[in-house]
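Each in structure tokens, the structures are laid out below.
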Structure 1
Amino acid sequence: MKQLFYFSSGWCQPCKAFSPIMDQISKQIPVKKINIDYEPDVNGRFGVSSIPTVILVENEREVRRFVGVKSYNEVMDFIKG
């Protein structure tokens, strides 16, 4: 099963701008929102050093990732591969 891990934080301005897009995306594919301030173990497990970071996970394995803000269409293209 495909899902997205969305790493962000409340103090991150790009994350705040990107959050509504990820809310739209969550209607198409499951999105696990991970606040790096409250879930450092998950953050460390995936080696996330910049936010926002989105990781596509399939069958509990990372497929690919991107860092930064993207449009809805860019994220959908990312999911499709």
Structure 2
Amino acid sequence: MENKRALRRHHASRMKDRAVWVARYIWDYELEDAKERAPQWANNLCLCSSVCCGNPRKWMKERTRKELEADLAFREELEGLE
């Protein structure tokens, strides 16, 4: 079994690299600024929780596609029992 600490460090490093990439190519930050802020963004690459960045269920009170499909399947199953 792999060392848990090593695995955590590996994933932290991987996520910091991903944060640098997102900051440079999506948010248009300079390399130095992106590397400086990457540890802050490594756990969550969302800068804010507004309507554009946040969960649509929270802001628009909409159900997800999976939930709608599950409800439809449930209704069809209930109709099949009658």
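Bear in mind these aren't lab numbers, they're just calculated from the coordinates by the rules spelled out. Everything numeric here is computed off the predicted structure, so don't read it as measured data.
Structures 1, 2 were shown, and helix-only ellipticity at 222 nm (-39500 (n - 2.57) for each DSSP H run of 4 or more, over all residues; to 500) at -10500 was computed from 1. The greatest value of relative contact order in percent (Cα under 8 Å, 6 or more apart) among structures 1, 2 is that of 1.
One of 1, 2 was used to compute volume of the Cα convex hull per residue in Å³, and the result was 82. Which label is that? Walk me through the intermediate numbers first.
Working: 1: 82; 2: 160.
Label of the originating structure: 1.
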